[in-house]
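Listed after this line are the structures, all set down as structure tokens.
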Structure P
Amino acid sequence: RTTQAVRWFQTAWVKTELKVDGIIGGLTSAALKEARLVGGQLTANFSLREFASKGNGDIRVDRDLVISLQELREAYGAPIAIRSGYRDPAHNKKVGGATGSQHLYGRAADLIWTRWPLRLDAVRELQLFSGIGYYANTNNVLHVDVRPNATRKNPTTWSY
């Protein structure tokens, strides 16, 4: 379990690209110390805590997702909250998530915006995500992900 947690941290850390091997070597040790000093802050607007599963509390997030979310936040110019980040398998099942959901791999986030709607077409034009889902029954939730089987230029898109 510790090795897995170290791997997940190495995958999430955006300030230095760490080798994802589950070993706390020199670079990973320094990154862990820095993460503790900055309260788990990954970027100017997102922290590790925001991606924790609402099930078992584990934190797993892909650095590419974090970088893209930060770029989206800067383009949007207003706060964006993470409604759902990583989902452990039991929690994903409980909420009716897809069997192969990108949330299971830390590659997805459901976003809530506070000021004006994040339009699907506007987010698509930014070419930051390879998956974009729109919740038609809400005014303020958008799913974004960095799935490996689609491109940012031509993302998979859908509505719920």
Structure Q
Amino acid sequence: MPYSSLAVANTFIARHGKTHDITHMKVQKLLYFAYGWWLVKHNEQLLSEAPSMWRYGPIFEKLYKAYAAYGHAPLRAPVGILFSDPVTVPEEDHDTLTFIDQVFDFYRGYDEKELSSLASHIGSPWRDEAQANSFRVPPGSKIPDWRIRKHFARQL
């Protein structure tokens, strides 16, 4: 059942982008938090792509490639790739849509910089993985699910 990072990001934007400013960076962090909470709740991945280690925090590389051109501008509508229609979580998947709305409701008051700080603070999976590798993490390295699950489970 894992969805692409683009499908879940587009779902955040389709459901909340017209009334709230959701930038590329903000949707990256919303996806990261959704990924972590889903691991704890369902013990499986929400996304078909694990978060990668980047210099300033976790990101989803495929989503980065799709949204990078938008910079810091608010995303008001879902994005498609190469002349295709935008993909989203299907309306029939009520559980996932409800979960996405819950994640958005919890984090909507945070701006992109605050979300980035939350995702990379001391004790976060990103920071712990970077420290475990003496802050010399090869590009494209993934944050292990066990580390993400452990962190989010401690937040309960």
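Each value in this text was obtained by applying a stated rule to the coordinates, not by laboratory testing. If you're wondering where the values come from, they're calculated on a predicted model, not measured in any experiment. Cβ atoms are built from the backbone, for glycine too; each structure is taken alone.
Quick one: distance in nm of label points 7 Å out along Cα→Cβ at positions 95 and 111 came out at 3.8 when computed from one of P, Q, so which one is it?
Q
Given a value of 1.00 for FRET efficiency 1/(1 + (r/R0)^6) of positions 55 and 119 (r between Cβ atoms, R0 = 30 Å, to 0.05), point me to the structure among P, Q it was derived from.
Answer for the origin of the read-out: Q.
A value of 17 was computed for relative contact order in percent (Cα under 8 Å, 6 or more apart); which of P, Q is the source structure?
P
One of P, Q was used to calculate P(r) over Cα pairs in 10 Å bins from 0, in percent, giving 11, 40, 36, 12, 1; which?
Label of the source structure: P.
Upon calculation of helix-only ellipticity at 222 nm (-39500 (n - 2.57) for each DSSP H run of 4 or more, over all residues; to 500) from the atomic coordinates, which of the structures P, Q produces -15500?
Only structure Q yields this read-out.
If FRET efficiency 1/(1 + (r/R0)^6) of positions 39 and 143 (r between Cβ atoms, R0 = 30 Å, to 0.05) computes to 0.65, which of P, Q did it come from?
Computing FRET efficiency 1/(1 + (r/R0)^6) of positions 39 and 143 (r between Cβ atoms, R0 = 30 Å, to 0.05) on every structure in P, Q gives 0.65 only for P.
A value of 0.95 was derived for FRET efficiency 1/(1 + (r/R0)^6) of positions 15 and 79 (r between Cβ atoms, R0 = 25 Å, to 0.05); which structure in P, Q was it taken from?
Derived from the structure labelled Q.
As an exercise: distance in nm of label points 7 Å out along Cα→Cβ at positions 23 and 47, calculated from one structure in P, Q, equals 1.8. Which structure is it?
Q
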